[in-house]
Structures are given as structure tokens and as C-alpha cells.
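Take a look at these structures.
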Structure 1
């Protein structure tokens, strides 16, 4: 018996696999392009709804922005090394002196703000603050609102 060598040529199979792979990648690129287009349309729609559309709305928006004072209180990640900071809309930063009482310090930094409404944003990472310090901040802000003629609105933001 004569045994012949059997040779299997895999070239056509590899060609088919590469063609299928190319089609899958091309389809995925089209899907990603469609998703990007959809997201860009959503972003532009949201931007249009955020901006005033008419002259009257623009006037209301400007009046609203001018009648509100804004302060951002930033709680540091490591309270032993860094103080609590107040960042104003102008970019001015005032750090709380370690020996000064929180209520006295907040009263002092909020006093120059002339607007009737003050938005106080408290930026904090809840992993870095003790509950007692957090409750103290809430209590002091509530007390300040009752002792001043201004309205203090408290807003909390999770730090990154």
C-alpha cells in the first residue's frame, strides 16, 4: 500500500475568517459612530434648554445670577494638615484659622455678601469627614440663617 501525504490547505479558511473579522470591526465602528452622533445631539439639546432663549429669559437669568451670593466650603481630605476653605465666586479663597470657632468664621466670611440669598455649597467626601463634624456644619448653617436677614441655601456636593 502506498501512503500518500495528506496536505490540508488552510488558506481559504483563513481568508474567510479575516473577511468575517473585517465585517465585524466595520459594523462595530458604524455602531460607535451612531452612538457618538446620538450623544452629541443629546448634549446640544441639553445645552439649548439650559441657556435663555429670549431676551426676557436672558434678563431673568442675569437678574437671578446677580441677586444670589455664592460660597463653596471645601472640606479637606486630611483635616489635620489642611484647614476648611471657603471659595468665593470671585475666586478668592479664605482658609479657616484652626483656633477660630466655625460659627464665628462663617459669620465673618458671609457678612460682606450683600445679596439677599446666599447659596452655600459644601464640597465633601463622606469618607473623609466624621459624622459629628458634618452635623456641626449643618447645625451652624441652620443657626446662621436664623440670625441673619439673608436666606442661606445649603447645597452638598460629593468631592471627587
Structure 2
């Protein structure tokens, strides 16, 4: 389990966890495609079609971008968690909302601004559901559970210090 005593260590561990879980989800969902192509696809967001001809370097760029994006969402949700939990009152519901927000922001705001190849025929319903569920499981729930543990320990320490 992640040590939630220190904020920086908690955030670094959380970012590594969510990045890895999301990468695993991408590889499982895209099992018919090689992992290299999946990460080249991610790199194509920045490099365009050149990413598919870039070999190992583009795979590494894709992995880096993947972890940076997962980390950004994890850190933002870690910061926003106290406000969400006050409204939603349940860490798992909060995790589902975080996963839905991640999907919406990525698919409706971020990806349209990138150079990734556009899908012919739009998004299929199964792909939509897979993507949402993957983000709920890989980012939303882990962020909510670990962040709840961090803030609960912090509150307990404040209570004991008084």
C-alpha cells in the first residue's frame, strides 16, 4: 500500500500508480495492437504521423506523455478532493466522477487539439464504455481512495495535536 504520511511521496506514488494502471488498461483494451504502436499513437498527439515511423524514441515519448497526463489528472484531483468529498460524501462515488471527468476532458477538450489520427466513423459505443470504465478504475478510484487516506491521516494528526 502507498505510504500516505508525506504529501510529496504520496503524490509521486499516486502518479506512478495511476500512470501504470492506465497504461495497463490501454494495453488490455488494445490487445490486438502491439504495445509499441499504442505508445506511438500517444506520441502522435505531439509529433503527428511521424510518431509511427520514429521507432523506439517515439515509444519512449509516448510512455513519457502517458505518465505526464495521468500525473496531471492525479495531482489536480488530489488537490480538488476535499471539495468533492464534501459534496459527494463517498470516496468511491468521487472516484467515479473523477474517472468521468478525466474521460470528458481528454476526449472533448484535449484530444481534439492534438495531432492524433482521427477515427473514421467516430467512436463506437463499446470503445466509449471501455474508455470510461478504464479511467474510473485506473485513475478515478485509486486517486479517491489514496487521497482519502492521506487527508484522513492528516485530519487525525491535527486532532491529536490539539
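Can you say which of 1, 2 returns 0.00 when FRET efficiency 1/(1 + (r/R0)^6) of positions 14 and 110 (r between Cβ atoms, R0 = 25 Å, to 0.05) is computed?
Going label by label, the one that fits is 1.
Can you spot which of 1, 2 the value -16500 was calculated from, given it is helix-only ellipticity at 222 nm (-39500 (n - 2.57) for each DSSP H run of 4 or more, over all residues; to 500)?
Structure 1 accounts for this read-out.
If you work out FRET efficiency 1/(1 + (r/R0)^6) of positions 30 and 118 (r between Cβ atoms, R0 = 41 Å, to 0.05) for 1, 2, which one comes out largest? Each step should come with its number before you reach the end.
Values: 1: 0.20; 2: 1.00.
Greatest value across 1, 2: structure 2.
Given a value of 32, 17, 12 for semi-axes √(5λ) of the Cα gyration tensor in Å, point me to the structure among 1, 2 it was derived from.
2
Comparing mean count of other Cβ atoms within 10 Å over residues 134-141 across 1, 2, which structure shows the greatest value?
Working: 1: 15.1; 2: 23.4.
Of structures 1, 2, the maximum of mean count of other Cβ atoms within 10 Å over residues 134-141 occurs in 2.
Once distance in nm of label points 7 Å out along Cα→Cβ at positions 62 and 102 is calculated for every structure in 1, 2, which label goes with the largest value?
That would be structure 1.
Ranked on relative contact order in percent (Cα under 8 Å, 6 or more apart), which label among 1, 2 comes first with the largest value?
With respect to relative contact order in percent (Cα under 8 Å, 6 or more apart), the highest-scoring structure among 1, 2 is 2.
Laboratory data are not the source of any read-out in this text; all were calculated from the coordinates shown. Here the structure is a predicted model, which is why all the values come from computation and not from measurement. Cβ atoms are built from the backbone, for glycine too; each structure is taken alone.
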